[in-house]
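Scrolling down, you'll hit the structures one after another.
Nothing in this text is a laboratory measurement; each read-out follows from the coordinates by a stated rule. Bear in mind the structure is a predicted one, so any value in this text is a computation, not a measurement. Cβ atoms are built from the backbone, for glycine too; each structure is taken alone.
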Structure I
């Protein structure tokens, strides 16, 4: 009974009447959560709430389950009720920021994280988070102020360096962005994102040899097979650029009107690869019309001439060939 009384105190109930039912519901929820069944655990927690559970600790645990299962508005409601119970809970303000950000309510997210910064003005993590939120809101100067503050408080804050790298990448200041990502890599040597982002920025700047080096470093640290595959594709792309190779894709149709329709659909936002799979009569339609990498003289002269004249990402006009009408897009 003393153990039951302790649980009752934690979840904010009185033992008599429905108290035992609440305790049992919470225990079932805990058991289901331990088995990796958050949705079923949430059902039991909701039962406990309906029967009267309402301490700040219980509401926070309930909110965590809502966040795990995508119930962001319910999570925000529970967290707000938790703050009503105890307004000095710093993690709850930050969690509310996450919940509102997930719902796309940036103003509310900023409001709650700002409250967290008032409660904990020396928290480098809170300042980093505010820097990110201000960036999302287009408030560049305020973002910099918060990131600067985060680094003053802790000059080894990897998140602040990551966000500063993102900030300068958005500002098209490639060298500064690389500088901050390199600092991130120094602080977190296994951070795949740091090496990958440096490689991407170097490739965008045409520094292909350096980009290749950093992509290899990223690949060496990657664990997820899909991520490894994506990085490998980038490595092949950079190697092709170093070799002077090009890459393009095309859609082949039987009539000029069909080709013009393709151009119109792409202009309206349709995915080129999907259109190729649906409409192209070329043998590579199932690959989205991708020609892969090729060097001079490896394609039909008519197609190669089109690709050479295009900028990266640019679409050709409709071109008539003996086998039909094509629309080409250069990929590198």
Structure II
């Protein structure tokens, strides 16, 4: 069985039922502090807008919050939805972060809006571009960091080494990452269908760059670990309910868990989510180890970035602690 690759954390800063954004951001920092202690490679937060259950809309501010409360952990965006922003603004924001926290800041870029189209239009009201300009925007952003744009400088930003990652859930992202010589993170934790094809395309077409001479493939995985399979299944039901609510047009805060998913979702809803959440590994440490080893053998991923929307913060910390122990036991 293949060895589990290095693990990182993808945190959506979930706002739990009965709680608020302030508590969510405090929980995210606590998770990052433990992730640093437990040896996770990086800690990323994601840009979403207009969602009551997600507190990471101002992504660069959340990164600053997490980086200021940790000391060695690499912290970044997984990701910044670049069509929502002028590239110069992102260069300045992440140049500032890199100046505050040298060698620790990373920038993942995606082209999805991270929201509904009405909110996307509100975000982009001062921009002439769209997602169709994504590759040009990425190259413009790289040029600001390289200080290669005549007449315009990102200050801070110009001349700083801010690692850039390409995010995606389709063949477009894989192709773009390969053409630009960037590491590629596939959002298989919620969009698994094209993963195998995307990874093959990325590796086959990869053009080495100075910063990244070899391809580096990261896959997103939902992981829920507890002392028993039954307990792990229970804590995973919050995510399933949240996705059901999103799919049915009723997004909200992260719901409380139930004992079994069949207690909250119909058989039709469960079947629909099983496809979307195919890259989810749930169970006791022994069960999760086998599941991650199987995923590693299938994908040959260089890294796994783990998402785990868990209602109880203590159970969330326990899940990531057990997962870290699984990873360390194989080394």
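When distance in nm of label points 7 Å out along Cα→Cβ at positions 187 and 219 is computed across structures I, II, the figure 2.9 traces back to I. Looking across I, II, the calculation of distance in nm of label points 7 Å out along Cα→Cβ at positions 35 and 291 that yields 1.9 traces back to II.
When helix-only ellipticity at 222 nm (-39500 (n - 2.57) for each DSSP H run of 4 or more, over all residues; to 500) is computed for each of I, II, the one that comes out at -21000 is I.
Source structure of the calculated read-out (relative contact order in percent (Cα under 8 Å, 6 or more apart), 20) within I, II: II. When semi-axes √(5λ) of the Cα gyration tensor in Å, for residues 91-178 alone is computed across structures I, II, the figure 23, 16, 14 traces back to II. Given a value of 2, 11, 17, 14, 12, 12, 12, 9, 6, 3, 1, 0 for P(r) over Cα pairs in 5 Å bins from 0, in percent, for residues 171-282 alone, calculated from one of I, II, which structure does it belong to? For P(r) over Cα pairs in 5 Å bins from 0, in percent, for residues 171-282 alone, the value 2, 11, 17, 14, 12, 12, 12, 9, 6, 3, 1, 0 is produced by structure I.
Computed over structures I, II, percent of Cα pairs over 36 Å apart reaches its largest value in I.
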